[in-house]
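Following this line, the structures themselves.
Read the figures in this text as sums done on the coordinates, not as results from a lab. Computed from a predicted model, the values in this text were never measured in an experiment. Cβ atoms are built from the backbone, for glycine too; each structure is taken alone.
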Structure I
């Protein structure tokens, strides 16, 4: 059974939340440090590899999230509250964090995976991103999963573009620009996380509705 699609705002909220959770503005300084003195071709390969790892992890969460929750015996309502709390804590950290000046700290002799994996997992595709995907994909049929995966692919495309253009973006924004962007994403993420916790609490305690 295909199942019904959610209201379009469900998917826009999901895409915005995923962008905020992945937080490419925080990842760019880390990526530039990891890039080190690599050539342009190696730089593009690292950006592509990091993005593909994030894409694979998030698609796996979308397809296997329901089975995982059923296996551990947790309701989606409880997971919404817990996931919303995780996102809220991430948002508060983003609102108080400062992005340092990006600078090259990596070595061009380091292996690609040794550099990319900590960036892709858990900095980008961490618990917050995985829980965001699982909540968006929960309870829908294959059509809902297709739209969620399409949204994941779109967000990962944005991530890849930002990593590919990391150097000019860092020169354009500077530390002050990164900090402003990070706080705006944190504020957006805080609002979405509160909404998710409210939905979960209403499902757990119908009297609250």
Structure II
């Protein structure tokens, strides 16, 4: 093995420098730092999938006043001025949510509910890994009061989506008594569902 020691490599003519020939693997020694920050160079042929590649947020658009499993209607991707999402985004059919790609997802459910004394309104996050059997993995709960009283509750779960055909999620609401409701809205978000892909499976 030969060693070449230099401080700077410059092109002799033309505008490019080729390191190695076709099919060559270029290895960097352990501890080597490759700095691409100088003069903001342009990279081509380099994967740029690091970071968040999917992030989406939906909301309930109208109040729910009876126990519902799953929540199938009055759902919309948030569309207020300035809103944006990353990637393909989530899809929902008959209350069953599908993920656009595999990966580790952060699922955040925020319950906004109005209830009276004795109402312990719950919004459940249910996941499946076989597209059939669902398990409640987290529960948002609010307690009513004299009035009725409006409260919010949030739950966060990590879900490893290894197969987009079998790994799904759904939401349900329970313990809705007389005059109780899970609140929705089309202008200001109240009950909200957030999905962020945070890494590879």
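25.0, 83 is what came out when Rg and Dmax of the Cα atoms in Å was calculated for one structure; which of I, II is it?
So the calculation was done on II.
Given a value of 1.00 for FRET efficiency 1/(1 + (r/R0)^6) of positions 17 and 65 (r between Cβ atoms, R0 = 35 Å, to 0.05), calculated from one of I, II, which structure does it belong to?
I
Rank structures I, II by mean count of other Cβ atoms within 10 Å over residues 145-152 and report only the one at the top, that is, the highest.
I
Which of the displayed structures (I, II) returns the greatest value of relative contact order in percent (Cα under 8 Å, 6 or more apart) on calculation? Mind dumping the intermediate values first?
Details: I: 46; II: 29.
Evaluating relative contact order in percent (Cα under 8 Å, 6 or more apart) on every structure, the highest lands on I.
Could you figure out which one of I, II the value 0 for helix-only ellipticity at 222 nm (-39500 (n - 2.57) for each DSSP H run of 4 or more, over all residues; to 500) was computed from?
II
For FRET efficiency 1/(1 + (r/R0)^6) of positions 25 and 137 (r between Cβ atoms, R0 = 25 Å, to 0.05), which of the structures I, II scores highest?
Ranking I, II on FRET efficiency 1/(1 + (r/R0)^6) of positions 25 and 137 (r between Cβ atoms, R0 = 25 Å, to 0.05), first place is I.
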